[in-house]
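What follows is calculated from the coordinates using simple rules that are stated; it is not laboratory data. These numbers come from a predicted model, not from an experiment. Cβ atoms are built from the backbone, for glycine too; each structure is taken alone.
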Structure P
Amino acid sequence: MANEEAARRDRLTSIESLGIDAYPAGSNRTHSTADVLGSFDSLIANQQSVTISGRIIAMRHIGALSFLRILDGSGNMQAVLRKEDLADAYTFLVDHLDVGDIVEIPGAAYVTKTGEKSVLAQSVTIVSKALQPLPEKWNGLQDVEIRYRHRELDLISNPEVLDHLVMRSKFIAAMRRFLDDSGYLEVETPVLQSIPGGASARPFVTHHNALDANFYLRIATELYLKRLVVGGMEKVYEIGRCFRNEGIDYSHNPEFTMLELYCAYAKKEEFISFNEEILRRSLEGATGSTTVMIESVAVDFGASFPRITFRESILNACGIDIDELKTGADVEAAARAKKLPVDFKGCLGFGEFLDALYKKTGRAVISTPTWVFDYPVELKPLARQNPEDPSKSACAQLVILGAEIVNLYYYELNNPIDQRSRFEAQEALREQGSEEAQFMDEDFLSALEHGMPPTSGVGIGIDRLIAILTGAPNLKEVIAFPTLKPQREE
């Protein structure tokens, strides 16, 4: 590897010694690969010249002929270099070109003897010299650590990664269009917060030197968005990064992208249907279809999703009826009796015990998109109680492949007295040592005390959803630069 890098640097020095700029400013490209291939017959018929630019990903020299495989953002195609056309420049190029170099090639559409659509080069300009070789000489970058740490090489070597990121971008763009067309306003709320609220999670903490105060990276956008609803913004949303100081695994990354949306005066069934429509329109905008394969099963997002209750999901999965349990000790004893491998270490309060049981049983066995209703009120301190059963919260979560993708409150809690008592219960859990219990937020309570209209809200985890829709086995596959352990020099 060191010898290869040295040889490339020598070739760059040789180029520069001749007064040739290997890093010229600007570009003369007239056509992308997709442009050339899409109008190839017309280009030949009209004898139209083109100029393509891109990275050399493969190269063959056969006597007086050279074949370069050129990759750009729209695809790849072949460029043909002939000594009879390039004269002395041909020998220079053969001696100085490397796989990985970015070149600019003016020429004409050309079909080789084997029938391959190509560009016949009139000249070749090296616009950026690659001083390091591509990984494994285009056999594909396989080392997972290198793939995630050097995503630029991953994108060059593994085209499916680019497909995932393109799909993600199109999905978010389609989501924005649909929400904007539906009368929602996109806003931005603080990332640095004095109190991290809106979810039960362990936050990141940082220090503001000028204010000499600790701040937290937001774990959710919920409380600020609700304050905007109080202020009269009846349809509001934010697509933004959130941060939770938790473990890293196939379904968790410390920083992630969420859509949070709030709508005043919404009706329960209409709001649930609207959120199904968000997913439907976004998927269709990204892929052209509302059907996607999820673990070899064709799932149609154009249809309403089946529903099950939190209690039913656990009962069906392991035979435990949570309505017969009253305390965390009851939950632990029931799981032990069923010989279930549930780790309750660190659980504080009835809700956390139920959540641990649910994640290992009911949620784990749900594969295709399913709405789970009636979560215990202890798990949802920001949702109203279900009017039909005060022990349950007025919320639903969409679960796919055992992961929570959509967290929907069809009745947000807008009673400031009730909200304060919920916060107090969370504070008590914090005093007992819980690192994920929520903080008392007096500013938010003050907003509620000025009156928040009946409101429905939802949070959608973009990363998890895209991973499922693309069949990616890991969130890192759909995040351009996932969080990694820092490399330290010995």
Structure Q
Amino acid sequence: MALETNRRHFFLGTLLAGAVPAAGFGSAPSLKLAGYKSPNEKLNIASIGAGGKAASDIAACAQTENIVALCDVDDRQAAATYKRYENVPKYKDFRRMLDKEDKNIDAVIVCTPDHMHGICAMWAMERGKHVYVQKPLTRTVWEARQLLEAARKYKVATQMGNQGYSNEGTRQVAEMIWAGEIGEVKEVHAWTDRPLWPQGLTQIPPEEPVPDTLDWDLWLGIAEMRPFTSGKDTGRYPNRFGGYFYQPFNWRGFYDFGCGALGDMACHILGAPNLALRLGPPSSVECIRKEGTSPFMFPERSVIKFEFPARGNMPPVTLYWYDGCKETPKIPGVPEGEWLGDMPYYTGGGQGPQGGPPRQGQQRTGYVGRVFDWEQYELMRKEPDKLRFPPPDGALFIGDKGMITTGTYGEQTRLIPAEKMKDYRFPPQLLTRSPGHYRDWIRACKGGEPACSNFEVAAPFTEWMLLGVIALRVEGKLEYDPVKMRFTNNNEANKYLKPTFRKGWSFA
């Protein structure tokens, strides 16, 4: 759609030339190469990980493609998926699966604990397989850069599993900001109720026998060997999702395996700021508050401050990340009573005004994700006793001429105060729209344009987010040099930029 020469676009100037990601949203060369499949031909997909989130990743791809091999280190966790695909080969070691099933596999889903994302994706790409890697792309900055280089080298289609990048609202907020709707954005606040798993523990329970269903050595993978424990002897059973001390979900809170609340939700909630503000490496990052610290786990809650330099026509911006929130942070300048981030919903369930907003991906409008509806908003304001408020998750953009808020996945984008949306017209579309996060990747695997969160986009995004993870482990402001990939003022922090590999494990 051609740009309209009206007030909406006074702010763009030369910005638009660099606004669209270089390898996404249709701006990169086609992936059509020898050997790519016809759009009508099904992909043969394998998955490293079969239980938990992997089950929904597999199910989403199985709607249109073939699932040909599955791998999981825990038979108990994978049981339901294994039953659903009874005739598909099963493995515990992803390396054995990739070697033995090499000729049968076109693409690979990687859905494991964070510390194994990098090595699993690298092994798949080295064999010419397209990869869909759950968020965060990697646990360390070095691994993110390695995966980006590999994607370029092997010319495979890639996607990180931050579904919000496919949402309509993420594109809306970018186009609104580029059109100058709230002026120059110099401050962003983003928040989450995570962690939902234990963090800040100070003692590890005694060793226990490994369950017969679990290969503990393979679960640890590249990480240092340590005893297995269920955690049941702590007096505080720490796994609300059922399981053991480290897995299937608690690993997120451990330095050696996960990235804490940032790793779970930042790639979702910060996706809209990353795109709209064209964020690259920050000049500095600092944890300015933390509570409940631990020698081996992330703190129970924290506030992190990122400072980004000017980008093209965009001024420097400061971004604040809050986790462990019981409620939405009180941000100066926000009118009393405004709903920020995720919108409330009706207690009755269902769809639409009588039952609350449709769930993500079930939108009847044809958009991906929930979009703001003024009529529904008015109705909800009139019936507060029928509403239920979701956990606090979202983001707020503060410009010198106004504010915009978005939900967890960039959805329900709206101006603040929301009354400004009554007769609001969104700017003309500058970004192509997504067919859905999995479909976007599948299309790319078959020779279509790169997926919206391909590694050209996802790796730099993951890199700056991971700097916040490191800031949780050291004291003081960290000044970052992205060219040299190092902190210039803290050698202790530099050791967290790259993982250590247990003997017998490597990228090669």
Structure R
Amino acid sequence: MNKYLILVLLFIIVLFSGCVEKVEVVPTKIPENARVVTSSMDTDLRLTETGTKTFENAIQPVETEVSIFVNPNKKYQTFLGIGGAITDASAEVFATLPDEQKEKFLKSYYNVDVGIGYTLARTSIHSCDFSSGSFTYVTDEDKKLGTFNIEHDLEYRIPLIKKAIEYAGGGLTFYASPWSPPPFMKSNNHMLQGGKLLPEYYDSWALYYTKFIKEYEKLGIPVWGITVQNEPMATQTWESCIYTAEEERDFLKNHLGPTMKREGLGDKNIVVWDHNRDLIVNRANTILDDPEAAKYAWGVGFHWYESWAGGREMYENIGIVQNNYPDKKLLFTEGCAESFRPDGYESWKNAERYGRSMINDFNYGAVGWTDWNILLDQRGGPNHVGNFCFAPVHANTETGELIYTPSYYYIGHFSKYIRPGAKMVSTASSRSHLLATTFENTDGSIVTVIMNQSDIEIEYKLYFNNKRVTETLTPHSMQTLIY
């Protein structure tokens, strides 16, 4: 080759080598130790630090051992957060507490250091069953919404929401759901017992959401988003409204989405479905296969009550929606233990229902998880239709005592250690006795939550790349490993 041509080529290489971005390959950090936090039935362990385990070099696992396999090279959805609903019932009970108990309660939920660090919150647009009575923000027949007023919420609900935001460090991902339009907008002229939104009120009802958002934000409460309708396929004895999949699609496409955009709220997130896992695939297919409707939908919300009569939780349906619509998000929007009993505060079965749901929902693609009422009284209320339920925390309004149930601690195994922005990491168990999920936080820490739902003590080995750590789970217990 001509020596002058060689010189020219060398000059070009030197000239452009400084313009090429250098890609830094950061190897996965190999952990040395894992902090272990444990909650266990029939013990005093409740989110208790129970030691530190040292990673050792891993060898080929054998079938006689129980193994958890974590693959940090396979990461999935970004974590939004965990929280609970601030209902009228929760706020009314909170208002009865002595000041020192109010402080304790707020810290226990929203402070990440001494509590479990909630970062999500949901509330209702006007009343739901967990209100002391039915109410709306407008007077009867006010189609133009000129009387819209949220004064009702100023007494109890809004003060608690503001306190929650304060104790969460100044911010919560806060969203709202309607249980029913006002009676005059509905086919049954009643907020209870289902009924449908009348077509002549589609635009008026769409505007109602925007007025709610604007009024709350005037008071310094940023609203992240809304759901279209709580449980749109359930005719309940409380506030409810029925939408078929096609009706919800068309309401979103032709009324709610355009109205939100026109009112300057196009950046707010709209969640569809907001009901159980059983019919979620049909609802997602109908709405998200329509491009004009799908463009307004941030994602799909879901509940867990398809298993209320002892049926099987339909977790795989969540995975189907995730696979079919990977550009949309999945958010657990409500779950609670129903049928309150005063002797049921220490129910470990309730706690394991939370643990089982959270692990499976995250593993199938959920980005966040929202419990129902954050606080109820000693009767499982107040509730204006007698639908009394459990909450993770109850208050005895006669004594001012706070009662923390095992469910509170099981939720805390996730919410305290997995923080917004984390990435879900591939995790698998070799035995069905143990359920596990893993997230990598933005600071690089890895969090694996493992639940033993069996009656036997289980020694397991957690494998992470070419390292492993050995630990033991007592019967009906949960551990969080941070490494």
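Kindly point out which one of P, Q, R the value 6.5 was derived from, the read-out being distance in nm of label points 7 Å out along Cα→Cβ at positions 37 and 421.
On the way: P: 6.5; Q: 3.8; R: 1.8.
This value belongs to structure P.
Can you say which of P, Q, R returns 15.1, 41 when Rg and Dmax of the Cα atoms in Å, for residues 389-468 alone is computed? Working shown, then result.
Working: P: 15.1, 41; Q: 16.2, 44; R: 16.6, 56.
Value 15.1, 41 for Rg and Dmax of the Cα atoms in Å, for residues 389-468 alone corresponds to P out of P, Q, R.
To test your reading of the models, identify which of P, Q, R gives 24.9, 97 for Rg and Dmax of the Cα atoms in Å when calculated. Don't skip to the end; give the middle numbers.
Numbers: P: 28.5, 87; Q: 22.4, 70; R: 24.9, 97.
The value was obtained from structure R.
Which structure, out of P, Q, R, was mean count of other Cβ atoms within 10 Å over residues 157-164 calculated from, if the result is 20.2?
Details: P: 15.6; Q: 28.4; R: 20.2.
Computing mean count of other Cβ atoms within 10 Å over residues 157-164 on every structure in P, Q, R gives 20.2 only for R.
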